[in-house]
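Just below sit the structures, each encoded as structure tokens.
Derivation of every value follows stated rules applied to the coordinates shown; laboratory data play no part. Computed from a predicted structure; not experimentally measured. Cβ atoms are built from the backbone, for glycine too; each structure is taken alone.
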Structure I
Amino acid sequence: MFHLGWFTSSGNNAWKGMWNGPIAGDWVRKDMYVDLARALERAGFDYIMFEDSMSVDSTYKGSMEMALRHQIECPRIDPTALVSLLGQVTSRIGLLPTISTSFYPPFLAARMVASLDHLTEGRAGCNLVTSSSHRAAQNFGQDRHMEHDMRYQKADEWVQVVKALLNSWEPGSVVMDAEGDIFADHTRVHAIDFEGRFFKCRGPLNLPPGPQGVPVICQAGGSGTGRTFAARNADTVVAVPLGIEAMKQYRDDIRTQAAAAGRDPDDCKVLFLVRPFVAETDAAAQELYEADKARRGSPKRLEAALAQMSYFAQVDYSQFDPDQPIPDLTGKVNGHQSTTARYAKDGALNNKTLRQVALTQDIVETIPLVGSPETVAAKMGEAMAYVGGDGYFLSMFSNERRTVATITDGLVPALRKRRLVRTKYEFEHFKDNLLAF
């Protein structure tokens, strides 16, 4: 069997589609997210991960126009608030808000994830990002964001502090002895007195850890530095290597690095990002795929695509001729290095201009999945058998109920028929379900 995760935005990505119904104007209300979480829980998904951003970007042409016109990484509801809400209307699915190790102080983050773990009864986690935007850094009093590899050095130390805080209350420290009038045994609660290169923290945490102790850590390790960080720290890794051979190589690398870090490689689940196009027949699904491809490749989308690329690279692509080969930005990118490297690789291998790269980069998936539920389920099973595990991370770009239903009520039953995914949750807590197979 393999695991399933769902990637979504805590923002307004459901206002233009034909099948959005009343949710189009209600993205700041709870109903859309409640419907999504309940549907995914019925389908046995391991977790929902809510991505986040910390700015309204203006890298492209030095203006916020494209980011606001095309909702590029904005707007966003704070995903930690959303997880607290969804924990009350679900009972087993894991819930992962995105947290920036660059901007969240470790004490506040540890307190927040411990609180969420209590409030969700052991189903919380955190998707750790180092952030990439200079505009985000400027929202936190900095002129520029720190260099890429240093961000991961800081993130490593951040995780050390957070884990130390979550472990600052020993098991059994809360005794609640009414007769002796003792809530907690002070000899089992400890200051951490951490002092490192980036952080200094006394501790202890001012509440005991939740049911999971240290909640689930998720990370999308793309660059070499990111992979190493993920292998050392993550319980689940989101990956986008292109093609089945690259999937296998990526998972093998993560497992090798995890073992080198003294971890059991089976404790680190690698989920590969996909975007299935599912319909009643293979032909109908192919029509959906071709229509989406045409939409993404429309010349009208060029500026939006370039603005998105500019956000990821933190380099203004408007300065380059779109009908020339994509420029070599080696050593000039302080943003998403793996994403920008993918742009360059696509351009070089396929002799594409910047325009052609921009209009074919809106969707990223490890392998294409197009067809009826039976066809797609068979492809997913075959690929996972070859790669060795551990699952798929679905990025559908929409929370509309029709899109969700094609997966939860169409694809998942076909996967269950093949005994590829769970039919019920084995355990009460998120981490235990993640480690069940």
Structure II
Amino acid sequence: MSKFNGFLEAKVMPIASKIAGQRHLLALRDGIIATMPLIIVGSLFLILANLPIPHYADWMQAHFGDNWSQKLNYPIDATFNIMALVSAFTVAYRLAESYNIDALGAGVVSVAGFLTATPFSFLFTSSKVNEILVTGAISKTYLGSKGLFVALIIGILSTEIYRWFVKRDIVIKMPDGVPPSVGKSFVALIPAFAVVIIVWLIRLIVELTPYGSINNLITSVLSEPLKSVGASLGGTLVTEGITTLLWSCGLHGTNIVQSVMDPVWYGLMDDNRIAFQAHQALPHVITKQFFDNFVRIGGTGATFGLVLSMLVFARSKQTKQLGRLAIAPAIFNINEPVIFGMPIVLNPIMIIPFILTSLVTITVTYIAMSTGLVAKPAGIAVPWTMPPVISGYLAAGGKISGAVMQIVDIIISFLIYTPFFRMWDKQKVKEEKSMEQAS
């Protein structure tokens, strides 16, 4: 055990700690998290537009007209389809904060850079017209998940350019009597000009290539390869394995891994949301909801089953008390009391099921969804704190199979954790008896 702990402390923790504190990854994570309120609000309207209740559509049509579902799509478009635009601002804002420079100015400049990179034209197809080129407008796909990678890259690039000018004092300074808000806007003037010019030149160069636009270039070179990895069973097993391993070292593995993979999983989620709205077959099994609502029941490591095992089999005073304290947070997928209270961190006995349970539930859930036994996540952003069974039902687009899948995953978690927990519990019983005898 000491050798294993020594390996984790000497080899894994230093590298993971550096990654966890990397300012650009933190900015990506925090910037994307800032879009969550909008996505959840949009998901509520998405549920209302597609409630699986008999005669619901007829009732809505009778009371609100033939276009009732189209009207419910207005808030959906106003939330899901500005994900990239908002992220361009929030990522730059968070990164600028970490550098202690004007975050608001950096965010505004980033939005200008993002729009400079975005084509103001798109091809439109309808039942009446085969294909026409619309100019002077931005396709909502560029402002939504399809433009997310461009927004993240521009957010980081523009802020680094902004910082370069500010740190070298290459800015316009106003006299002391000028209000601070006015002074800050003039400070941003030269950096903003530089960002727009640089992004504009990059766009002109890319337009000379077969890609045609920065969006197409990023999609081909970065987005699609990452999607193919993030949407695969193998890629998912690797990412969740890394997540649980980092947690085992006492680091917040979820935040570290999500800072890299969230753009991929949100894009996959939005693909499913668009298909769900159009009543088409859902293209992906792996989405953001696959992790939040099916793999991490009770928290990372699917520890809900562990807490149930504690309530049923605990014999030591310590684990009995911990089980009673941990069950309420576990219902809302919060498992820090178990990870640090048992602990799972640097505990060779409990690290094994902690990692194994995630890998097994991922595999079983993926097979069940890919074969059609269970409904795939419908692109509805159910909050990760939503209790199990309810969250599975909602995430699957109102399909009972989603709730059943969560129950199966909880049973799997319970069965894997129980033998390891009972070994750990026996050690605690012996420790308590020896302490009582010594006293």
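Odds and ends about this structure:
- For 0.95 (FRET efficiency 1/(1 + (r/R0)^6) of positions 31 and 407 (r between Cβ atoms, R0 = 35 Å, to 0.05), calculated) the corresponding structure among I, II: I
- Origin of the value 24.1, where Kirkwood radius over Cα pairs in Å was derived from one of I, II: II
- Relative contact order in percent (Cα under 8 Å, 6 or more apart) from the coordinates reads 16; which among I, II: II
- helix-only ellipticity at 222 nm (-39500 (n - 2.57) for each DSSP H run of 4 or more, over all residues; to 500) from the coordinates reads -11500; which among I, II: I
- If FRET efficiency 1/(1 + (r/R0)^6) of positions 111 and 375 (r between Cβ atoms, R0 = 41 Å, to 0.05) is computed and equals 0.30, the structure in I, II: I
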